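Alright, structures below, take your time with them.
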Structure I
């Protein structure tokens, strides 16, 4: 049913969904967690920052391409999208603090420092949002790990301008 609904909504089935459907519990769980992340107090652009930051950390070609496509479709400014794709500061203090905190959460496996938390809070976020980021990370672990394990190719529907390929130099040092 998930694949049929997705086909109807998008006009195609993401290759990642096809891979996850081989273990239906994975696809069903991912969709539940992804839907839950959409209900957090983080704004849509902030959720996208979390998703792209974590996907970039895990060098997930499929997810970075999919999120780039989504960013383009939601009219996210190109300079912001490109900064997130490159893993460099966006120039927006709040979004950069969010990206830094999401990165620290993954990199330190949740054992962030008081300074990490304080920088996040100083940017205007709160404890609830720090905890909500965990939901986004959980969704990304399911997708990033699926795509890395299955070598899932990005869909051509994402458009060539949104394709992203991990830097082979970082593939060995992260995650």
Structure II
């Protein structure tokens, strides 16, 4: 089923307002993929991370692209949201990918320092304002001169990924790639 829906893309960023080098995504955020991600994220279907990570690992082009990456980081969620949901959907994917791809998992380098309105409930302009200053960096020396893979579930407007990358850039990594399951 997933193979038929896949539109695997490695997008090289050439927009000056984005703070990342590449964006990799596997699906368009629509139809059965959208429904599956929403179940994964909001309906206590945490086991679906295996479906996504197994699909990623089977893609030779994806694995080849990441051969020289050093660190993998999940987009953090607030403590409140983590408590409500019981898991961070990005962390589940990152744990599995770090094992399979032999990337160093740096879970607490980036953290969310305040709760905000859920991005999915806001317009593009509101999302950009809502997410500003929400993320902070710990242990920037761990990231210096490293190739970083930042993982999130969905790329809608890019506000979340971009804000995370902006913060990560202060650690002076050599490259940042954003990986999402789907792009809107």
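Taken together, the values in this text are just the output of simple stated rules run on the coordinates, not laboratory data. Keep in mind the model is a prediction, meaning the values are calculated, not measured. Cβ atoms are built from the backbone, for glycine too; each structure is taken alone.
Can you say which of I, II returns 2.7 when distance in nm of label points 7 Å out along Cα→Cβ at positions 137 and 153 is computed? Could you put the intermediate results ahead of the total?
Working: I: 3.4; II: 2.7.
The read-out was computed on structure II.
Quick one: helix-only ellipticity at 222 nm (-39500 (n - 2.57) for each DSSP H run of 4 or more, over all residues; to 500) came out at -11000 when computed from one of I, II, so which one is it?
II
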If Rg and Dmax of the Cα atoms in Å is calculated for I, II, the one returning 15.2, 42 is structure II
To test your reading of the models, identify which of I, II gives 37 for relative contact order in percent (Cα under 8 Å, 6 or more apart) when calculated. I
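Say we calculate distance in nm of label points 7 Å out along Cα→Cβ at positions 9 and 33 for every structure; which of I, II gives the highest result? All intermediate terms of the calculation are to be shown ahead of the outcome.
Numbers: I: 1.7; II: 0.9.
Between I, II, the highest calculated value is found for I.
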